[in-house]
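The next part holds the structures, each set out as structure tokens.
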Structure P
Amino acid sequence: MMGERLIEVFKIISFYDDMRWSHQEENNYYLINFYKDGLDNDTKLLTHWFCYISDRQMPFERIWDIGGYVYSEMVDKIKQSKRYDLLNPNSENAFLGMDIEDKKYYFIGTMKPNKKILDYSGIENDKPVKFKPRFLPSDYTSMLNTFAILKDFDFSLTNYIAKIYTKHKDCEDFVKRVLFALYLLSYYKIGQPKSEDLSDYRKLLKKTLDRKQTVETILNTNFEDEYREFLRDNVFKQKRAWCSLRDFIKSPEFSSYFKSSLREYAIKNQLNDDYFDKLFDSQNLDQLELPGDVWNNNSKFRKCVLSNDFNYKRYNVRSNTSFNKILRKFYDKEKENIVGYPEQFDVTFDFVPRMCESDNCAICPIGMIETSNSFEKVCHKNKEMYCPVVLVGCNYKNDCIGENVCKLCDPFDEKNPH
């Protein structure tokens, strides 16, 4: 069978990914520090979306704990007031301030830090919390453009997604179409704005409204042409959009918010209870693309899972092609033989630093595909204890589920049981 090694790797990675999402209260570090209790589901979803907009070259704890605190208040207040001019830096009550000394902007709320934020050194406990993402001018522009479009959807991300879903739900690739619409919402033609570009709000707002008109034309008139162009390459570059949509569908916490918010929309619009069920159907998870990053493109990991005899030509890719593209090409050809789907390789975020970069090849289950190693010294098959495989490999604290149902306890082949 062509690509047999990678087929077996899919099975192993699928095991890790299942464990990743099965105990989110202990495994998931993306729990947002909301500024208050009682926020509605859509506000939580849009806050999450904004956190991923800022998720670039910064410690994720700072984004979710401090950024989430400021963003959740900003989203909540804008949704309540129905006015996105609260992002006008010249406004007295704006959620954007400027440092007088370096002339750099920052996001700022009205709330003093809570206990979670006070754990960070350098945070003053008697002043409103500030948050300055690494690429603030670009992030701010994305958020302003997002609100400009959502104004026509009652400032609701759920309403926006629901309308897109309704229009495309009968297409085989409806999940990718939802992702494309989310890309149009926040990332399309944002460019590389500078801090000084934010000082002229009137000029910035005009540019924002012009962009909104362009996006509306795409959504309502020439969606198919723009979407096909997007699929050629750009679809693989939307790491933050894919991560957020993935969480809406797979994360126990955020999928519960998403389902509840969609249910509220369905009731309000007199739709059937199961109207949005396709979004959460496991059969459609293979439409999710792997968010490409340094971990799944890690040279040690790539060399191991692709091996020297991987037939790049057969899958119409090159040896230096981004790993998420390789997985998609491979999956589309071999899907009938594969357990799992490409996006599950995002578990490499946890796996590669602990296994590949720590030279733990001797106890890695991938090493059992073709050669004998010490994996049997790790897997104890004891349902009374944590699974040591995911604990060592990804630092997930999951109970052992037993060899009769565990994917890793099935033999890869008759000669090499494990």
Structure Q
Amino acid sequence: MMKIKSFIQQYTFLGKNYIWRAIQRFLKAFIDFILFYISAQILNQELFGTYNYLLTLIGFFAIFGEFGLSASVNKYIAEYRIRDKEKIQSIISSSVYIFLTLSTIVSLFLMVFNIFIFNFNTLYFIYLILLLFLIGASNVFDGIFLGLKKFRTSSLITLFSGIVVLPLSYFMISAFAINGALLIQVLYYLLMTIFLLKYSNFKFLHYDKEFIIKVLRYSIIIGFAGLAYFLYTNIDILILEQFGYIVEIGYYRIIFIVFNLIILPFSLLGQVLSPYITEIGTKNEYKRLHNYLMKLWMVFVIGILIAFGSFVGGPFFFNIFFPKYTNTVLFSMWNILLILIPFKLYGAVLTHGFVIPLGHGRITMYLTIIGGVCNVIFDYILIILIGYEGIFYGTIVIHSLTITLTTIIFYLLIKKKKKKSLMI
């Protein structure tokens, strides 16, 4: 009876955290979608493509400004909640110190690139620099809140930021077009960063060599994995821009946003599981981990069903929400990329819930680097041979193969550790 009671209490708590995390992420996705939707309706197709290109570009530089700190600080806070709670403040301070240093360096590089390559006007450049710091800061503090299990507070912060920003967005974009759209993004991330900073446990900024090295070492692994992931997702947008497919960038971003909404519940599950999986790994309970991994096949089956439903229901959705963009170009992209849904759902739970929290981010890093480089090569070859659709065929092959290899390698690793733990 006591075991049953303990089980119910444990998973009730997990369920509450999942609900709050789900609320926060769905609010964030809803706000992003509404801002995206308003921009799509007000801006013409070329400006809309340019707007999404700029957001993708700053997303690329923001990877270097944060470089895996969010996942790293989440892991170490969860770990030291078990080992030594007194050191959590040092972990947080060290992470903020690293973030400010990295973002400053990256902003200088962005300035140089703007002078010699991009040649953006001054206003665009200011927006990009502000977003570089604000997106990175909100990600780092989101990782801190995950490690501290402050799911409820994070949700309320996102809600408040959306309440302030959404009513302004229509008027700002209508009045100032693409400048208004970028300014709304700045305001949105600024509000989130201010409140995340206020309600975190961050008290002071100091240099702690021990945790600087620990956090930075693991964040570099995750950062390279994130960079490699960019190379076989958002890099497609930058390549489309190079070949003059500005309008097609808008179509691609529409699909990308919808895909993120589909994947979101499964990413949430992985993120909420992550601190608990870290605790199980810290206690060397690899038999439990192995049992959890054996049940993940259900996620892939669910993904197949969702992909089929999206194929049937996609035209109705796009006709309602994006009638201006509903044409053969959009549906050719959509139908090709639907093949990836089962792999992406499975990969989201596996990576966020198991691989990274257990400290095996190198698996993701190495495979995604190889996959990312191959994807870029395939993109250039296929876009020359068959046009913009070639990019998506290359993405399907590389992405699905990378997730499959990650699954096999990680499963064998956990199976080996399970045998070793049983022998002790």
Structure R
Amino acid sequence: MAIVITIPPENYVSLKEDLDRLAPFDWETRGLIHVFPVKGDPRKVADQLDEYCQNHGLSTILVPKRVHCEEPRLSEAGYKVLNLPSINFLLHGPGLRDQLQELGLDWRSRVLSRLNQYALSTVGNAEIDRWLHQFEFLGTHRTVGEHLLQLLDLVPLPEVGDALTHNVDFFGSDITIGFNFDKWGKSWGTISNLIGKISPGVPLIPITDAIERGGTFRQIRLVEDGLFSGTESRAVLDSLRGTRPAGRSEKVPKLNDPALLSQVRLQIQFGVICDFGERILRKYLASNGLNNVQINSSAARTMRVLLKSDGPHLSNEELSQMDDVTFRTELRTRVVPFAFQDRQGWKDERARDRAQSFCENVGEQLWRAYIEKKQFGSSSWPDDRIKLCALGMEGLGLTVAFPHSVPKATLPVFWATGRVTFNGKSIDWMPLLPNSDG
């Protein structure tokens, strides 16, 4: 829904300033709310407003008291005309806030509509206020939390399901879907149930069984909710090949014949893809001679973090000759954390840098608490690696979540718990999205 608010020219700037505070930060660029200055003959104003609405596909007009634009004529023309209180009440009282809330066009209403999908806990107004209070308590950073809330993208399960079953009908009976039956994960049950409901006729079995039963003539699809840092996908493929490093838990059972992995028609399908993880996974496939494995591009979301200077495109042969550590290190130098990119609507560079600094400081402490909770050894988590994850795994700084889980590449301030200290003040940090740090 998009609206247009009529306003006298002398109140134009004040209204836009209030909208910047109450409406989503991108209300103007997305065309959610339009502001139309009204001056002169009401009949001419009505004609101009009618033309403006037609050009921008608008059907709802908000008219403050004593602002005249021949509202009855606009109503007769098919527009929905809503009468607002006086300009003074609108701009200096709760009038604008109340009206935006009623229309669901204030930023908080939009955030709540997304958070209502979170299945691991109830996240309502009280939980939002509690989470924001932490930003304020640690040093007047409430606006940072408010902006991050607006950036949070909780991807609906139907969209994930559509992405994971894309082109299933095309393959017909010649497809088997396999999933990561990892007892330590939270996604396999949700994802397998989702796909089973969308495509009930398609065989849906753990990926190891799918490959061994499917043979070389069937299309086999490995489904995962997301590809972010590439760590999880590589671990699954390592387990299938029997090359998982000693001491690391196996994600799936090893294939009886690991060579089969390079012979089957295997497609990996993701609900959400980050370009960093995609590059890491493509490198892995090239390095291990798995040119038969495809990464499908029909994800519900595709996020870019590799925004810094990217060198010339490397062939599969060149990629395979570069060792994994060098490749990953090179790739990290090109990362601009998703939440703090120029396109994310921060007020200015200073506000963005201040927000990033805060999230890095708190995020590093939360990541240390997460490592301690999981009882991961210091050998696999040295100090420099922990620092790298202050903005989420690999420093990707994502703001994405699913109803059933939150990726570790998402900012820790959203999902992690732990004691943090900032500016001489300490607090037991409570996440906005609880029960997702397992």
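Values quoted throughout were computed directly from the atomic coordinates according to the rules given, and no laboratory measurement underlies them. What you see is a predicted model; the values in this text were computed from it and never measured. Cβ atoms are built from the backbone, for glycine too; each structure is taken alone.
Out of P, Q, R, which structure matches 4.2 when distance in nm of label points 7 Å out along Cα→Cβ at positions 148 and 340 is calculated?
Numbers: P: 4.2; Q: 3.5; R: 1.2.
This value belongs to structure P.
From which structure (P, Q, R) was distance in nm of label points 7 Å out along Cα→Cβ at positions 140 and 156 calculated, if the value obtained is 2.5? List each step's numbers first, then the result.
On the way: P: 3.1; Q: 2.5; R: 4.0.
Derived from the structure labelled Q.
Of the structures labelled P, Q, R, which one yields 23 when relative contact order in percent (Cα under 8 Å, 6 or more apart) is computed from its coordinates?
Q
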